[in-house]
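Following are the structures in question.
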Structure 1
Amino acid sequence: MMEKLLEIAKMPEPFEEGTVQIWLDSDRTDLVLKAHFDENIPGGSRESSFIDETVDFISEIAPLAKLKKVIDLGCGPGLYSQKLAIKGYEVVGVDFNKKSIEYAANEAQKKDLSIDYRIEDITNIEIENEFDVALLIYQIYSVFSPENRKKILSNVHRGLKSGGIVLLDVLSETSYEKFEQNFMWGLSRKDSPFSDRKHLTLYASMKYPNNVTLSKNVLVFADGEIVNYNYWNQHFTVESLEKEVNESGFTLEKVYADVNGGEYKVDSDSFAVILKKK
């Protein structure tokens with residue numbers, strides 16, 4: 001056990017995976033679903049009014065009469081897919097977390113909404129010339145390695161019709177500069193979001209070169225089980241993101257403060273862009 005702990009405690013290479021991805025860990029399915037409804041949890045969704053603003057903005061940049069078919073990549077429990085379907089869009093929601101997709105499908109059934117939900121990995125999804133609009137929101141693009149980001153853009157490019165658009169948001173260079181390195185450990189609290197079982201938590205937040213950050217959680221259980229989650233983020237400038245998307249066949253059409261269409265601010269922690277298939 002000690003050898004394994006020492007190995008896990010090493011500083012990993014950029015975008016090296018932990019023992020398991022938290023989004024796919026069967027023991028943390030409740031935490032993953034809860035995260036989508038809590039803006040205080042990394043990856044959590046915003047309040048309902050922000051979601052409404054975002055859906056209204058999408059309907060502005062993608063008028064229903066012209067751009068009707070939407071793929072929501074990393075859709076989670078379908079908070080956006082559902083509202084877009086209510087507006088009349090034909091929506092496909094994709095996520096690789098089974099519990100989130102099951103929740104989304106149940107909600108759609110309750111509300112008599114026709115939404116095609118799929119349990120798939122967006123780095124491997126096979127779509128071709130099907131969609132007018134692709135959503136990659138809540139900075140999910142930032143958590144992938146450069147190699148996987150290239151795969152995602154290639155998949156999206158192939159899946160969009162000619163002239164199709166992408167709404168995408170990322171963490172900024174400003175958020176990288178603000179990111180604080182930290183190392184902590186402690187025994188689990190009774191309300192630990194990670195596990196009901198008593199465990200020791202080791203946490204580290206680390207900055208890497210090239211605007212990459214890592215939040216690392218190691219859980220050590222009394223029976224010798226050790227679980228390691230690595231939560232990576234790539235932080236972008238507008239220029240670095242534009243270079244990356246250009247190489248995958250997109251033009252960067254416009255920059256916004258967020259996916260609800262707010263005015264871009266240079267020093268914000270994140271920003272959103274509209275991409276267009278060349």
Structure 2
Amino acid sequence: MESTVNNIVNMNLDNFQQLVLETSKEKLLVVDFWADWCEPCKTLMPILEKLAKENEQHLVLVKVDCDAEQQIAMQFGVRSLPTVILVKDGQPVDGFAGVKQESEIRAMLEQHLPSPADELLSEAQQLLAAGEAEQAFTLAKHAHDLDKERADIKFVMIEAYLDLGQFEPAKTLLSTIGMVDQDATYQSLKGRIELAEQAADTPEIQALQQALQAQPDSLDVKVQLAVQLQQAGRAEEALALLLEVLQKDLNFGEAKKFMLDTINALPKGDPLASQYRRKVYSLLY
């Protein structure tokens with residue numbers, strides 16, 4: 001029962017330690033205990049091989065011929081054949097004895113294999129660490145679309161927002177984190193947002209806000225304030241003001257250009273961008 005597929009190997013005493021202690025830290029081991037005289041083993045093995053080929057990146061099918069490797073079978077406490085044991089980080093994490101349907105085995109493996117959201121999150125974290133905040137945000141947003149409740153995905157999105165100077169949407173997203181997930185990462189991000197808020201309330205913005213209170217219909221003051229807000233990372237407030245201006249006068253100064261520049265500066269996948277892009281297009285057409 002030899003195999004040429006890269007992630008299907010035969011276990012013996014020579015490679016036992018390497019597989020269990022080292023390989024299992026990187027990938028899930030599906031350890032199949034079989035013997036040549038065992039007919040049910042011959043039914044089960046093609047199913048396991050098929051699933052191994054489908055999950056080559058994350059899984060290694062490890063075959064143990066119990067006639068030749070009785071010591072390994074004893075070490076795992078195998079009492080009947082076929083027996084399948086899942087090993088992760090050097091420890092058994094799941095398993096079954098006898099033959100199971102492909103759908104049952106697939107469902108069991110899914111509990112221990114990375115999900116598409118996990119893979120996107122991992123890539124996003126690497127990009128964030130490398131200073132590629134915009135790409136990191138886009139991948140994290142894809143992961144968030146797959147699993148909207150996960151705090152670890154939201155944390156990466158929030159950090160990317162902050163790295164891009166967009167503290168408002170970061171604050172909004174942080175407010176959706178439940179009490180159970182308000183850990184050290186949450187507290188750190190909360191602190192960063194508070195500092196960003198203080199820095200973003202500049203004297204220029206305060207002066208223009210006072211001017212707008214005195215002249216609430218001034219399109220020029222609204223545009224000036226919007227530009228300052230955008231530069232301070234307060235894109236949502238800036239877009240709301242610029243939309244007010246365009247609704248009054250579509251060709252006022254450079255309001256339309258500032259609006260499109262502000263939208264285009266948002267990270268790819270930011271819902272704010274598509275929301276305001278639709279509003280601008282509805283005014284244009």
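Every number here is computed from the coordinates shown, using simple stated rules; none is lab data. Since the structure is predicted, the reported quantities are computational estimates derived from the model, not experimental observations. Cβ atoms are built from the backbone, for glycine too; each structure is taken alone.
Once relative contact order in percent (Cα under 8 Å, 6 or more apart) is calculated for all of 1, 2, which comes out largest?
Once relative contact order in percent (Cα under 8 Å, 6 or more apart) is worked out for each structure, 1 has the highest.
State the single structure among 1, 2 that was used to calculate Rg/Rh (Cα atoms, Kirkwood Rh), for residues 138-209 alone, giving 1.15.
Derived from 1, not from the others.
Have a look at 1, 2 and say which one yields -17500 for helix-only ellipticity at 222 nm (-39500 (n - 2.57) for each DSSP H run of 4 or more, over all residues; to 500), as calculated.
2
Figure out for me which of the structures 1, 2 the number 3.7 belongs to, where distance in nm of label points 7 Å out along Cα→Cβ at positions 186 and 226 was derived from the coordinates.
2
Where does the value 2.6 come from, among 1, 2, when distance in nm of label points 7 Å out along Cα→Cβ at positions 18 and 66 is the thing being computed?
Considering all the candidates, the number was obtained from 2.
Hey, distance in nm of label points 7 Å out along Cα→Cβ at positions 202 and 266 derived from one of 1, 2 reads 2.2; which structure?
Working through the options, I get structure 2.
To test your reading of the models, identify which of 1, 2 gives 60, 44, 33 for Cα extents along the principal axes in Å when calculated.
1
If FRET efficiency 1/(1 + (r/R0)^6) of positions 74 and 234 (r between Cβ atoms, R0 = 41 Å, to 0.05) computes to 1.00, which of 1, 2 did it come from?
1
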